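What follows is a group of structures, each given as structure tokens.
Since every read-out is calculated from the coordinates, none of them should be taken as a lab result. Since this is a predicted model, take the numbers as computed values, not measurements. Cβ atoms are built from the backbone, for glycine too; each structure is taken alone.
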Structure P
Amino acid sequence: MKGFIGVFFLLFFLAGCSDTEHKDTKAISTPETKYEKLVREKNKKLTREPIKQMTNSEGVVLKLKKPVYKEFAVNGQLVIEGEIEQSSELKSDYVWIKALSDEPAPAGEQNDYYTPIKDGKFKQTIHFFNGEGMYDLSVQVPSKTRDNYYYNAASFSVFNVHPDYQRDVTYTPFGQENLFTLDVENGFLEADGIFNLTGRLGQTAGKDEVMVALTKEGETWKNTFAVKDGHLDYDIPLFYGKGLHKLEVLLPDDTRDNYYLPVTTLLIDNQSSNVMKPIEYYSKTMIERGFNLDEPKFGGGETDQSFQIKGSIDSSADLAAKTDHLYISTVKGEDHALDVIPVEDFTYNDSFYLRFGPGTYEVTISVPEITEKKTNYFRYFSVAQFEVESTEASDQRDLLPSRGVQSEDAKIIKLAESILKGKKSEREKSKAIYEYVAKNIAYDVEKFKTNDFNWDDSALKTLQLKDGVCQDYAYLAIALLRASHIEARFVEGYAPQKHAWVEAKIDDKWLTMDPTWGAGYIQNNVFVKKYTDTYFDPNMKEFKKTHKRTGISY
């Protein structure tokens, strides 16, 4: 009886175990996917030859744990894992893994992995950038004696059955040492004209910028961007139209001036056929002064008579608080104009005129020299340059508002209407404006003596202060003339010192006027107000005895 009972319980226990095991297996098993089936079938056909472990000429031994065979199939990914003897003696702390596709495809032909060696061990997950197909992989170990030198330690071939492209984002040793990462999971991307590059730099000491290099079919564009608090966030125009653009990111090398080392590369398939012209940035000045240009993002665009720019000044940059304006230079052929854009609260958002009619303009944005020295000229430093196409049909250079000439301002227009009340002819109107300016503006002797010129000197400022020097008389007279729909221009010259006066187009002929000399004269360093109309449409033969015209300023 004892034996029976014992056997009974033994059989019951075995039956119970078998039943539980069966239920668990059913609960966790999943159907084999078509790709897993393809892997199994493919591997049946392949030779199961083991990978040979190699020892290089320096005696470095690689023990590869995964994979095991020289040829095999996988479903979308592969883990490479191994161990290196004498790893502490190596010149690098990274294993270099190369993955090459046997067939050319949009996502490139090769991807390189630099896998850290930790305590002699390394492990790397590989995905397959060209989807289904055959790949040749090699594991290379660093030299013990030479920098940046690697030996091939193991090679094998992999057939990926999965069709999806997945290009791993990989980083060079330099990028990993500086804790650089991008906010993307796939190194093969699509974009529509603009790619937003974002990421972070964990090791920021000595690195306040990154360089990007964009290439497509022999065309290359490079630019340097500031890194703010370890972050980067920039829109990169894909200038060269539809197709694959390679975007390489580089960091400055601390050991060499103006030298950059690559950290990662992305491949971007641009869906837009729009071909753009790059903006040229003067990187050193741009970064030093904290200049950022949000609009435009690229050159070569079209506009009518005016063009808008928008951006900011990094408040933490040197001289940022003193950068209260920008200079805008526009050049079309031999014609040149200079405008000023104000910067308020470290931002700017304003427009300027393309005043010389239709055609291609070269636009240069500059930051001013910051100096305490008073001067009658201004120096400025270029930060960005680009082209823009004007579709405006007419050349209105002598009617449009310009630097210092706010002819569109309501105060100027109202004053012009008051001055010209009852005046019929263009000559009468221009004479009335000359007379108003000469009689109502006093010459500022102190400004002339001390060279106390400022970037915001203008018609409105002259009207407010009721004094100024020759440029200020000219600004106000020209603003009033243009507000009255009379073409007028700023003349530069000498009389006998550097001087400015006005030319106005009256009845289709250019008439000269010098409201400064018409206002009075200086005696014993004091301005003596004495109006004269001698310098309104003067005898040019006599006028040229005292005035030498050197050109027109726009």
Structure Q
Amino acid sequence: MGQDEMAGIQLASVESRDRASHPRSPVYSSESPPEEASFIQKQTRTRRLFNEKQLFAFSLVYMGTWSAVPANMYYSMYNGGPSAWFISYIVVVIGALFQCATFGEIASIQPIAGAQYFWTYHFAPRPTKRFLTWLQGWVTWTAYVATFASSLNFGTAILEGLISLNYPGYEVVGWRTTLISLASLMVIALVNLYAFRIVPWFELLSGIVNICIFLVFIIVFLVMAPKNSGEIITTSNVSSGWDNYYVASQVGALSNIWLFTGFEAVIHMGEETKHAKKIVPRSLFWSIATNAGLGFVMLIVTLFCMPPVDVILDAASPVVAILLYVTKSTQATTALATFQWFLSFSATMGNAASVSRLTWAWGRDGALPRYFGHVDGKYRIPFRAVLLTCFIVALLTLLNIGSETYIALGAITSLSSMAMYLSYAMVLAVVLYARLTSSIKFGPWNWGRYGTFINIAALVYSVYALIWLPFPQTLPVDGANMNYSGPVLGAVLIFAISLWFIRMNIWQGPNRAIVDLVLRTGD
């Protein structure tokens, strides 16, 4: 891939205009006042711990696509059945690869913890850039916090499924779910706070385990499971009340969309990665491509080895039901599902690291209190941002305790996919605008002349997915089965816009002094 030589105005020119239009955005230099230099140093003194193999493994495990395929198949079985599950996976994979290809290009220019909101600021039309950046930041941050909570609950569900399998008298009640989630969260928080230096190596180990367990699962399924006929690929099912199969299948595609939500998490680790302009985009794209391939193999094997659809729909945990059906052994199911829980735990560990870096960036740029933009001098991590994100997720986890508040937790976690896709659409739109109206000087990793077409395809896919994400899974709709992602996202937007009118004359966008220093010292 070469540089995009057809571009006209260089990115540096865009940044110069930004500084001129917002003079309160400082530029770091060796002559900066001592107090300003000290402030900047306290917000940028992280260590560059990740190498390419570790960051690739971080993303591979964070997404965990193959292990999530059978664990998250319920929505597609409920709305569309095996046929829709298979087709939607292919569509989602193609769309996700277009998305991360464009994100990789921009990450090669600016591998910064703020990612989406920072890019929105630099590529949006000048009259709207601060407002769009403000919206983007709040949407992305709330999406990641919701994803963190969702990932934690996902692992807890696997663990409780295992407990129920081995102890049939075990009753899944809110306070038990909450205690298990809080215990997992405490371990994750302590590691991210006091032992973050081991996280890159932990993720590398988890990446190796991920591939090994994938091979074990495939062999076990192919050797031990009763096989379905080829007709399984064309089997459909709609148990939701939708009378239009096309609509139902698009609603059920959530099973596969969720697999690739948050694919750009590694970009938030860019300020802690060596040679970030090359390593971040490569790790991003090729880890997603690898996940897509592993996930496709697992989907095909699961289709031919899975029990009848009604068994999956009636199970408390689809993956435990499938494993028990395949192995006919409680002990074997326990062993395999335990490995799945470990991979889920590793993914949540990475989730905590990624969302805390986004929190840190959003704090040092003044949207959240700047107190949370501080980097601890001893541990060299954004200590306060880690505490804040874990504290918020702990509060959300408490909602598991009651039946009414459990619905509220589901409403909040349902926000993750829709808010994330809105953030993607905003970035892709402003980057496409910059491509067509001015130009971009791309970094060392880019798609050359094909970049614009990839950008357009990614935007079309993102908007199309957004159309279906707020649709309810079940008809008729009531308070228990309603899809709350739309209303919750609407509440986030109302909050962000209201806060904008309070702070629009104060908040001037990303801190240029910090960004200049980070990009200058990145390689």
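Which of the displayed structures (P, Q) returns the greatest value of mean count of other Cβ atoms within 10 Å over residues 223-230 on calculation? Evaluating mean count of other Cβ atoms within 10 Å over residues 223-230 on every structure, the highest lands on P.
When FRET efficiency 1/(1 + (r/R0)^6) of positions 319 and 423 (r between Cβ atoms, R0 = 35 Å, to 0.05) is calculated for each of structures P, Q, structure Q comes out greatest. As an exercise: mean count of other Cβ atoms within 10 Å over residues 95-102, calculated from one structure in P, Q, equals 19.4. Which structure is it? Going label by label, the one that fits is P.
Taking FRET efficiency 1/(1 + (r/R0)^6) of positions 383 and 415 (r between Cβ atoms, R0 = 41 Å, to 0.05) as the criterion, the top-ranked structure out of P, Q is Q, with the highest value.
Looking at volume of the Cα convex hull per residue in Å³, for residues 359-486 alone over structures P, Q, structure Q comes out largest.
Computed over structures P, Q, volume of the Cα convex hull per residue in Å³ reaches its largest value in P.
Looking just at relative contact order in percent (Cα under 8 Å, 6 or more apart), which of the labels P, Q belongs to the structure with the highest value? The partial results should precede the final answer.
Details: P: 7; Q: 36.
Looking at the calculated values, the largest one is Q.
Assuming 0.00 is FRET efficiency 1/(1 + (r/R0)^6) of positions 55 and 351 (r between Cβ atoms, R0 = 30 Å, to 0.05) as calculated from a single structure, say which of P, Q it is. Label of the source structure: P. Of structures P, Q, the largest value of mean count of other Cβ atoms within 10 Å over residues 255-262 belongs to Q.
Given that helix-only ellipticity at 222 nm (-39500 (n - 2.57) for each DSSP H run of 4 or more, over all residues; to 500), derived from a single structure, equals -22500, which label among P, Q identifies that structure?
Working: P: -6000; Q: -22500.
It must be structure Q, since only it matches.
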